[in-house]
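> Take a look at the structures below.
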Structure I
Amino acid sequence: MSLRTQIDQSPMTRYQWMVVGLAILLNFLDGYDVLAISFTAKSISTDLQLNFDQIGTLMSAGFIGMALGSLLFSPFADKYGRRPLLIFSTFLASLGMLMVCFSSQLNYLILWRIVTGLGVGGILPCINVIVSEYTNKKWRGLSISAYVAGFGIGASLGGMTAILLQEIYGWRSVFLVGAILTGLSALLLYFVLPESVDYLHTQKDASSKAKLRTITQHIRQPWHDALDELPIQHTTERQASLFEFFTFNHIKKYIFIWIPFFGVMASFYFISSWTPALLETAGLSKALSQTVGIAIALGGTAGSLLFGWIVSRYATRFLLIIFMILFGISTILFVLTESLSIAIILAILIGGLMNGCIAGLFTLNPSLYPVYFRSTGSGVAISLGRIGAIISPIIAGELLLNGWSKEELYFSVGIILFLTCPTLFFLKEYTEE
């Protein structure tokens, strides 16, 4: 029996839950770091006298970095290991947040938001793969959903923190707190985060074998001769595998997960980034506008966990299709309502549905790729999602300058979801999830 099969079939240990906990912590900080710009957008625009177009560009800067980080850093994770790249990426995100505090010009703000995004982009594919590899089949869906929920928790607490900090210390303090917390998490990862099990299993050196033996003891799995004979990965084989990733035969399979990644992430980051600012511009107070933003984030936490609970009973792909359809419908209803209380309820629902969609995508995604380019494949999917995240705030800013109403923007989000959802039907033959 292979180690992968042993992990899939064995009960979870405290060590494995510790790995899941680290992933939740990282995504919590990512949620804070990424959406700090959303909760401070109005204050920054007032302080630096920025228009809608410039704020849209600033919001997208972090997403540009995330797309580049996921795409450029993930191959290094397949070559050198997930652990070192995670530590480096977390430190880079902390540096970007810190330097935003000392920036007073738009160009520098954009630069350091890109650096923050590079760090977050390097974190996401690696931690997604590690969670998938350290959890058994029974708890994998819920574990990844809990990990995704960390983003919503970080975003909602970030929103609450932003309200308090901005009133007392100004918008720069929001980024300073994020920098400190993210920097401390990089130190924590250095001391306690283990390497990817499947990555170690592909290495031929004695050090990797020793690390794998130690990990099997932590997760209470027996070591036997079959595990001792680790496969040898030559450099030429790695290059062939990476080249093979970009062949038509593989891309025609992966495209069916990449398109929904694009649609869901474009919708998610438009709603998360622009909703508080649009509501405040429409006449709502800063506190009420940010309350709606927090409601979306809180709903996201509940939605991720709900998806994880339901997915143990139904196929991931089927559940994801249902969530995407309901996400599109609720987005359209949200912009049509004139009642604040109903809008808050719908905001919670939207947050739950869109984070449930992300949990489903993150659950399906790693299972599609072989181990030798699992981080690369996950990184490409996440990068395409970030391209959607980059485009949507910029386009929204341009459309607002050209007279589009918020109703037209939210209707467009619903249409994007309805158009990208059907590709999941074609994924059936490639996954059992």
Structure II
Amino acid sequence: MDQSSRSHGSANGWAPGTALLPRGLCLPEVHLIGGTRAEAVKLAPVVEAIRARSRMGCLMVASGEQELVFDQALEVFAMRPDIRLPVEPRGSRPELLGSLTRLLDEHFARRRPAAVVVQGDSTTALAGALAAFWRGIRVVHLEAGLRTHDLRAPFPEEANRRLIARLSSLHLAPTAGAAANLQAEGIGGPGVLVVGNTVVDALTRVAGRPVSYHDPRLAAVEWRARSGQTRLALVTVHRIESLGAPLTRIMNALRTLLERYQDVEIVLPIHPNDAARKQLMTGLFGVERVHFTAPLPYDEFCQLLATARLVLSDSGGVQEEAPTFGVPVLVLRDLTERMEALETGDSRLVGSDPQVIVDLAARILDEPAERGGAAANPFGDGYAAPRVEHGIAWLLGLEKLPPTPASAVRYTPSERVWRQPAART
């Protein structure tokens, strides 16, 4: 049996640090599989780190799941996919999973990597893990261990990431809490490394860059907010569980806030999710000071995020990004897998109850001390990508020891104390 066809996981006969190839021969190649905006943002720093060390080959494979926003996000980092899969993203999720798994299997048959990196919990990530596992290729799971402990929330991501965990040889957890979740599921030992979240690395590369907005309205929105004429609320809603009645309640809350605060403007990027687009455009059509936009390039989004007074979102990524800028987040979900931001006071679960949303948003808008949270982002220090590169190198026998855990990342809890709004009678 050759080295590349060993069983996955130390429990099945594989030991970290075992050389994959004799030194001096061709470099082992790592394939990173991505297809969503979040995957592009979080994988880009890893690509940079791998190429900077030049001890592994690196190939970015685009699944086509969200081709437009994936390419748009990569462009901010001066990157393009090395390989594109000819997938049709329309159709059901099972159809997409089947197509991606087949295409990735064919790709791995033509060009077998030493390891495959998948990020997070998307359909692309699950397909990449399945196809690699079936080919006997080691799976590296970036952002491993996030859990809500409810298979229906978020759906289907909670199930996806649990499945990926069972297929992975190396689990790169963003936080100690995520690593503890894996440990509780019986996934522990040397194959679980705490590295931080690479989204913080991405932010450090983008924040502070001069931004030229594609939509001139956004430049005006930013200028008004920075000059103190208005206050910006950045809103993103796209999750399946938010559609229908929950989104209607969220839109009611937004209308109430705009009526109460005449100086508040809302920027609302529309996600590619067609159902969310239709409901948002219908429900908020003609409402003053609501600015719909196409999906934003990552640098433009970060600039608006840094300018915002508050964020209302059901996105996971925004919960990780906003603490860097000290912008409070009202999480439009009933559960979150990113407990660290709740613990520091950088975010608060509000669900879709209009009264709760309005009351907590009002606290932020009425009390200047509410702005700001942790002394540092609890999800990372901006050096996760080098740890990821080191961890993969260790997996492939190019390093004798794993990277130093990111548990040394220090943060202090926010002085902001959230008060639960009084129950309605």
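> Consider the structures I, II: one of them gives 13.8, 38 for Rg and Dmax of the Cα atoms in Å, for residues 80-183 alone as calculated from the coordinates. Say which.
Corresponding structure: II.
> Consider the structures I, II: one of them gives -28500 for helix-only ellipticity at 222 nm (-39500 (n - 2.57) for each DSSP H run of 4 or more, over all residues; to 500) as calculated from the coordinates. Say which.
I
> With FRET efficiency 1/(1 + (r/R0)^6) of positions 32 and 336 (r between Cβ atoms, R0 = 25 Å, to 0.05) derived from the coordinates and found to be 0.45, which of I, II does the value describe?
Computed on structure II.
> Another question about this same structure. By the measure relative contact order in percent (Cα under 8 Å, 6 or more apart), tell me the structure among I, II with the highest figure.
Comparing I, II, the top value of relative contact order in percent (Cα under 8 Å, 6 or more apart) belongs to I.
Coordinate-derived values only; no laboratory data. Predicted model only: the values in this text are computed from it and were never measured. Cβ atoms are built from the backbone, for glycine too; each structure is taken alone.
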